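The next part holds the structures, each set out as structure tokens.
The numbers here are math on the coordinates, done by the rules we state, and not lab data. No experiment lies behind these values; they were computed from the predicted model shown. Cβ atoms are built from the backbone, for glycine too; each structure is taken alone.
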Structure 1
Amino acid sequence: MDLKELLMFMTKKGASDLHLKPTRPPLLRIQGRLIPLKAAPLKPDEVEGMIMDVLTPTQRERLHTHQAVDVGYGLAGVARFRCNFYQQRGTIAGVFRRIPFEIKPIEELNLPDILNTFTDLPAGLVLVTGPTGSGKSTTLAALIQRITHTRPCHVVTIEDPIEFLFTDDKATVSQREVGTDTPSFQEALRNTMRQDPDVIMVGEMRDLETISTVITAAETGHLVFSTLHTNSASQTIDRIIDSFPADQQGQVRSQLALVLKAVVSMTLLNRLDKKGRVPAVEVLMSSPKIAKHIEDGEIKEIHDEIENSVAYFKMQTMNQSLIALLVNGIISYDVAIETSTDPSDLSLKLRKLFPSIEEQFREGAMAPSPSDFSEILELIEVKRLYEESEERHKVEMQAKDEQIAALEQEIVDLRRMMEEDAGNVESIKKQLEQLQAENQLLRDESTKKVTALNERIRDLNQRLREAGGGPKTAKNPSGFFKH
């Protein structure tokens with residue numbers, strides 16, 4: 001059996017992994033399920049021959065020394081593969097993880113849009129977490145690819161092995177592989193500080209020294225991306241803090257509260273329409289309350305804060321993500337319940353939001369037993385939730401009615417004031433007209449009196465001239481104004 005043909009067939013079928021193990025046919029993981037090929041079981045020497053053809057002499061020596069080795073392998077025109085070869089029961093076995101040449105953007109991966117904002121952060125720590133095969137590497141690759149297209153900066157990746165290949169665009173990218181380009185993650189991180197990086201991507205935070213160096217790098221003004229094998233944001237923070245000795249954990253909490261910008265916890269679920277898989281995503285974003293909970297060691301309160309910060313900070317818990325996928329018809333009810341780490345909380349949230357939604361998703365399920373009292377309790381709980389909702393609705397409607405009545409009274413008062421003001425204006429206008437008429441009358445009377453006085457003066461002057469016997473001269477002035 002030829003390895004190249006197996007890898008090409010794997011790529012054609014859209015499988016994520018190929019397992020090679022003696023005494024079993026080759027196994028393909030398709031949509032999360034391992035499916036054996038219709039072929040004869042592999043013999044130990046067949047598996048060893050296929051694997052040894054991939055390894056360099058140095059890698060063979062490492063496999064012999066450590067009984068396991070990670071390798072990056074590319075097949076021209078097909079795909080790249082992340083390989084792990086290991087010994088089991090004294091024989092060689094291997095797993096090939098397919099890495100597509102094309103790096104899809106966040107939108108095509110059906111991830112929340114808020115993840116695109118992570119690439120604009122000037123500094124800090126962003127973690128992508130989840131179990132094996134949950135899409136962590138693909139998500140990190142999408143974020144790094146977006147940085148190369150949008151930011152003129154230097155990106156350094158440290159991987160074991162190198163998976164996705166990045167090309168320079170606005171950013172320049174240096175990719176270093178542990179075991180080939182650097183002896184260890186720790187050594188590579190120490191050297192990276194002298195390579196003028198702006199963005200650092202560490203494939204995985206595997207041990208205490210790597211975690212400590214990553215936090216330090218984020219503290220010194222770099223944007224750092226990395227991964228952890230944890231299932232939730234709270235568990236991620238706990239894992240980091242618990243990695244340190246007890247006497248250092250207080251300082252680590254303070255550091256983490258300062259540098260942690262986001263945690264994305266993922267898992268892949270089979271779609272209801274059987275067209276591949278879709279991610280369910282928990283998102284934690286940095287906020288003052290989150291930072292305070294981390295610094296004070298209140299890790300249990302973080303989940304509630306995420307749940308209550310959906311609208312403003314765009315966070316969401318895993319259950320909230322499952323509800324969104326369920327309501328939009330992307331996954332089945334059974335898949336949601338199986339995936340949830342707290343199925344009781346998920347069920348309660350569904351009943352609160354949509355009282356009859358679980359019955360809709362349970363089509364074809366058997367009717368409950370008439371002797372099952374728990375069904376009665378569930379109905380009582382649903383009724384209570386409905387009555388509480390109705391009561392809240394009534395209170396809200398009453399408050400709105402009171403606001404409407406207050407506004408209507410305010411309008412009536414304003415209209416009355418406007419009418420009173422209009423009456424006052426009319427009264428003042430009439431008074432003004434009356435005063436103007438009286439003023440005109442006084443002016444007319446004054447003009448008549450002045451005219452009469454002038455006539456009287458002229459008449460008196462005439463009489464004086466006549467009484468004086470002739471016309472006045474300059475030397476013998478006479479008359480009413482002679483002095």
Structure 2
Amino acid sequence: MEHASDVGLYGLAVMGRNLALNILDRGFRLCVYNRSPERAEEFLAEHGAAYPGLCRAASAEELVAALARPRRLILMVKAGEAVDEALLQLLPLLAPGDVVLDGGNSHHRDTERRAALAAPRGVHFVGLGVSGGEEGARNGPSLMPGGDPAAWPLVRPLLESIAAKTASGEPCVAWMGPGGAGHFVKMVHNAIEYADMELIAEAYQLLRSYVRASHDEMRTVFAEWNKTELASYLVGITADVFGVMDEDGEPLVEKVLDSAAQKGTGAWAAEAALELGSPAGLLAEAVFARDLSALKDERMGASAVLGGPKAAPTGERQAMIEDLRRALLAAKIIAYAQGFQLLRRASAEWRWGLDLASVALVWREGCIIRSAFLERIAEAYRREPGLPNLLVDAYFKALLDQCMPALRRVAARAIESGAPAPAFSAAVAFYDGYRSTWLPANLLQALRDRFGAHGYERVDRPRGESFHSEWK
């Protein structure tokens with residue numbers, strides 16, 4: 001078909017609309033479809049004149065018929081049942097060799113199930129992790145595709161074209177692996193994002209209640225931090241947030257209710273860490289901190305009953321601010337270390353062959369957790385692909401040597417002043433646990449053997465041998 005569209009896009013909510021414009025800007029002919037036809041009609045009316053390669057389909061049948069073969073079709077619908085409904089609607093219309101990409105935040109097991117559904121028809125199903133929010137979708141997101149490897153050559157030119165680019169022009173997209181690898185990597189990205197945001201929020205709380213910094217001061221602090229090793233998208237926009245005033249001239253952030261929402265990916269990552277036996281307490285605490293914040297009414301009632309220390313002003317303001325910077329850097333490194341350790345465990349368990357250096361490179365631009373030291377993470381895994389944990393890499397070990405004393409002081413001051421700092425505290429606990437040659441788990445095993453005859457290993461015998469004793 002001479003004027004067939006290069007790409008089809010199913011779903012025109014905010015992310016879908018912005019990704020559609022990104023695709024059109026790169027010169028691809030695009031056909032769009034939305035289950036509510038008015039949204040597609042509005043999109044065509046608004047952008048049709050600027051993009052001659054844009055067309056609208058009135059039905060799924062029209063959408064599929066409009067595409068050049070092999071067809072490339074991106075689903076931008078809400079994760080869950082909507083993806084299943086769209087796929088079941090499309091599969092009978094597609095032909096062997098066609099590719100369906102799910103650009104939502106789907107669970108990796110759902111992605112594997114859908115790929116198995118598409119495979120008998122010869123249709124390649126790809127779980128496409130997309131990070132960067134509305135801005136990323138419009139101007140270039142970080143992309144994490146995974147699934148049927150035969151699909152990669154068919155979609156690579158498209159994805160490399162629309163992905164974010166580094167300063168040197170490298171596209172922030174790479175093939176993650178088979179099955180649900182792409183969506184799993186995106187899930188871990190989001191878990192690190194949860195931890196990063198919680199750590200920033202805890203630093204804000206201590207600046208506000210312990211240092212007694214003004215919002216102008218906090219804006220300056222975060223702007224200055226963004227010129228250091230902490231340079232990142234989230235630190236940068238935190239400075240922006242502190243500079244926005246409400247209509248009455250007061251800081252707008254203080255008018256925002258302290259009850260955080262979530263969409264589930266952080267909790268999925270915590271569940272995966274439990275399933276795989278990958279210690280990720282900091283990532284999990286960031287999820288639980290949101291859960292606790294959501295208990296606003298209960299917290300209000302508890303505040304009238306439960307006592308605690310009061311945060312007192314301190315005369316060591318500049319020292320504390322520098323401690324907070326170093327603590328945030330150390331805890332951020334630990335959050336990434338837990339995330340990459342989880343990716344390593346998953347890749348080994350499910351034989352995905354994840355290239356962790358490639359994952360870090362994909363996150364350098366376009367995504368929410370883009371930060372200055374992702375290049376350093378990539379270098380660490382290039383030097384040692386089997387690196388057990390980022391904490392033992394020479395570069396990150398040196399940074400932690402400099403910053404861990406500050407992290408300990410910050411966590412201690414938070415506890416002493418009654419300021420909840422679960423993420424900072426969890427970061428210290430993981431670091432100390434990971435560096436310990438001995439942990440009290442021997443007593444846990446003895447107790448398990450005492451009440452349940454679960455057996456235990458001995459320090460003076462080869463690993464793998466099981467023993468049972470009478471402990472009465």
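I have 2.7 for distance in nm of label points 7 Å out along Cα→Cβ at positions 215 and 263, calculated from one of the structures 1, 2. Which structure is it? Working through the options, I get structure 2.
For the set 1, 2, ranking by distance in nm of label points 7 Å out along Cα→Cβ at positions 271 and 463 places 1 highest.
When Rg/Rh (Cα atoms, Kirkwood Rh) is computed for each of 1, 2, the one that comes out at 1.49 is 1.
Looking just at mean count of other Cβ atoms within 10 Å over residues 103-110, which of the labels 1, 2 belongs to the structure with the highest value? Provide the component values of the computation, followed by the final result.
Values: 1: 15.4; 2: 21.8.
For this comparison of mean count of other Cβ atoms within 10 Å over residues 103-110, the top structure is 2.
Given that mean count of other Cβ atoms within 10 Å over residues 15-22, derived from a single structure, equals 22.6, which label among 1, 2 identifies that structure? Answer for the origin of the read-out: 2. To test your reading of the models, identify which of 1, 2 gives 13 for relative contact order in percent (Cα under 8 Å, 6 or more apart) when calculated. Source structure for this number: 2. Look at FRET efficiency 1/(1 + (r/R0)^6) of positions 287 and 391 (r between Cβ atoms, R0 = 25 Å, to 0.05) for each of 1, 2: the largest one is in 2. Can you say which of 1, 2 returns 5.4 when distance in nm of label points 7 Å out along Cα→Cβ at positions 7 and 455 is computed? Value 5.4 for distance in nm of label points 7 Å out along Cα→Cβ at positions 7 and 455 corresponds to 2 out of 1, 2.
State the single structure among 1, 2 that was used to calculate distance in nm of label points 7 Å out along Cα→Cβ at positions 407 and 431, giving 3.8. Going label by label, the one that fits is 1.
Out of 1, 2, which one gives 23, 12, 10 for semi-axes √(5λ) of the Cα gyration tensor in Å, for residues 87-150 alone as computed from the coordinates? Write down the numbers at each step before the final one.
Details: 1: 30, 14, 11; 2: 23, 12, 10.
This figure was derived from 2.
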